[in-house]
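Before anything else, here is the set of structures, which you'll find just below.
Read the figures in this text as sums done on the coordinates, not as results from a lab. For clarity, every value in this text was computed on a predicted model and none was experimentally measured. Cβ atoms are built from the backbone, for glycine too; each structure is taken alone.
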Structure I
Amino acid sequence: MQADPEAQQLLAMPEEAYMNAAQLDYFRRRLLAEQAEVEGHLEEVRKAIGDNERSGDELDRAAVEEELRLLLRQADRETRLLRKIRQALRRIEEGDYGYCAETGQPIGLPRLLLRPTAELCLEAKERQEQREHHYSKSRGDQ
């Protein structure tokens, strides 16, 4: 994945510059743009849900219900993403952005460039996924 020139500049900064004003400004702008995009798309999904017509034909009703189910799933995913974006913006304002919520260690620019809403460093995320996997295995989900 080729990063934009501004992201390349951020990556070229020394380690001591981690989460300096330029980096925070970059992520704030990126998160605000992503927030606007998700909000716009979510509005389109809500409108599509509202525009769905009920048909008397059973086959048409089944197709409409399937489309509605997919739209609702999409709206749910986007609502969760929007919540994560807003939490990341709040962490920027509070001065916690870029640091692992579990360990307090830097998350790292490469990870944040891929997932600006990341709350956990890679090691903490791997531990979380292992716990989730272990829990689902112990419940017999797999």
Structure II
Amino acid sequence: MSQARTNARKAAVQALYQWQMTGQNLSLIERQFGEEDWLKDVQKSYFKELFHGVPEHLDTIDQALAEFVDREVDLIDPVERAILRIGTYELLFRLNMPYKVVLNESINLAKCFGADGSHKYVNGILDKIARQKRVVEMQAQQQAAQ
């Protein structure tokens, strides 16, 4: 994965966190990120896809999360919630991206932004979603490994 795409995820976590906490208009937050140079070295098209795609598909994403989390989605720590929503978005809507990449990137985001041990929580939830939503991909990988 490219560093610019990883940076896009990092910026998207921060922007989604801000959106979750303030309820501000997405365009306003996006403009603020651009003005403050937070999108330097970022794959801007991917940042924009994540930042707008998560709110656009929020009900579907939160339904997928709700099956596997131990509390209401809105009660999850806001940083972890932003990371889980991005990872779930990628698992559901970016089928061309291998699930292992999604899990690895999400774990790294949790290590970067989350509380101690939050990467284990994020990994556990997203792994369960991947097992449910990416069955064909997982089976193909298992067959290839045999």
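With respect to distance in nm of label points 7 Å out along Cα→Cβ at positions 10 and 106, the largest value across structures I, II is given by II. To test your reading of the models, identify which of I, II gives -0.21, -0.26, -0.39, -0.63 for log10 I(q)/I(0) by the Debye sum over Cα atoms at q = 0.08, 0.09, 0.11, 0.14 Å⁻¹ when calculated. Here the read-out was taken from II.
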